[in-house]
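Read-outs: derived from the displayed coordinates by stated rules, not from any lab. Just so it is clear, the structure is predicted and the values come from calculations on it, not from any experiment. Cβ atoms are built from the backbone, for glycine too; each structure is taken alone.
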Structure 1
Amino acid sequence: MWRRSADEPLRTYELSTLTYGTASAPYLATHCLQQLAEDEAKNFSLAPETVTNHFYVDDALCGANTIEDALRLEQELIALLE
């Protein structure tokens, strides 16, 4: 809500992006990723579990047993987060 003076009507502003540096930014980033993983679980086999359990804010901290599995996970994560 904003107005320059008490005589003006209130105007409503809504952010459409996440503003980093605010106190709520880490929570909001994590919550968005968690919700995305839940919503898209039926469309991906590896990425949702990785997003749910192996992300710290916006960093993926994970690995795979083979190069092929790592590449598949990378492709799923990219597709999920696009």
Structure 2
Amino acid sequence: MQNKDGSWRIRINYELNELIENADIVRFIKSRRIAWLGHVMRMDDKRTPKRMLQWKPIGKRTRGRPRKRWIAGTKDLQIM
């Protein structure tokens, strides 16, 4: 949220509740992610967000647990 002087501040919980009309916050966030994913999937293949979504890293991975990619978090959305 932007203040009158142009600086940004973090919204408070009751402001968020008013914004989403007391809906379930997890469900609201998932629905926004679905909407954003649909928006990116409809983009032209030359656009940067679409290329980043489809990008597959090459090379050797470091030891340990692999890093999570954004697309890996959307698997639950594809099930819905």
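4.5 is what came out when distance in nm of label points 7 Å out along Cα→Cβ at positions 18 and 66 was calculated for one structure; which of 1, 2 is it? Walk me through the intermediate numbers first.
Values: 1: 3.3; 2: 4.5.
Only one of 1, 2 returns 4.5 for distance in nm of label points 7 Å out along Cα→Cβ at positions 18 and 66, namely 2.
Have a look at 1, 2 and say which one yields 1.5 for distance in nm of label points 7 Å out along Cα→Cβ at positions 26 and 58, as calculated. Before the final figure, lay out each step's value.
Values: 1: 1.5; 2: 4.0.
It was calculated from structure 1.
Thinking of 1, 2, which structure, once mean projected area of the Cα convex hull in nm² is computed, gives back 7.3?
On the way: 1: 7.3; 2: 9.0.
Checking each candidate, the match is 1.
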